[in-house]
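Input: structures, listed below.
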Structure P
């Protein structure tokens, strides 16, 4: 295998591995919302105060997926 072809192959494999973080973001959002719902069902009066915290957790989980997608794009087109 030529050196240039191996470099392109490594670039695509690395980009694919970086995209696995996007799947983790979906799982992270599920955990955040699931834990919020479990807590809200146990103590409904405190649920209103924790809604903003839930949205912040969702935003952080989604940001990790966006960052992994950005790394994949950088691996494919910038290197």
Structure Q
């Protein structure tokens, strides 16, 4: 999701690396990993965002996710 951020690339990469390490440690398959990460996103939105803004943020997040998915044939 490329855009300007108040967070450094290093901060983002560190968290991403740690989250990936946890999923790998548990040998979580792709579907379980996506379920857990989706539940985490839902929980963050429901507990950290004002109720009036949740749907808007959810849609924005979903749109950014969709835009970042590659359409190449690599698997």
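Readers should treat all values here as calculations from the given coordinates under stated rules, not as data from a laboratory. Remember, predicted model here, so these are calculated numbers, not experimental data. Cβ atoms are built from the backbone, for glycine too; each structure is taken alone.
See the values below:
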{"quantity": "Structure responsible for 3.9, with distance in nm of label points 7 Å out along Cα→Cβ at positions 24 and 56 calculated and labels P, Q on offer", "calculated": "Q"}
{"quantity": "Which entry (P, Q) yields the derived value 18.7, 65 for Rg and Dmax of the Cα atoms in Å", "calculated": "P"}
{"quantity": "Structure (P, Q) behind the derived value -24500 of helix-only ellipticity at 222 nm (-39500 (n - 2.57) for each DSSP H run of 4 or more, over all residues; to 500)", "calculated": "Q"}
{"quantity": "Read-out FRET efficiency 1/(1 + (r/R0)^6) of positions 8 and 48 (r between Cβ atoms, R0 = 25 Å, to 0.05), computed value 0.00, structure in P, Q", "calculated": "P"}
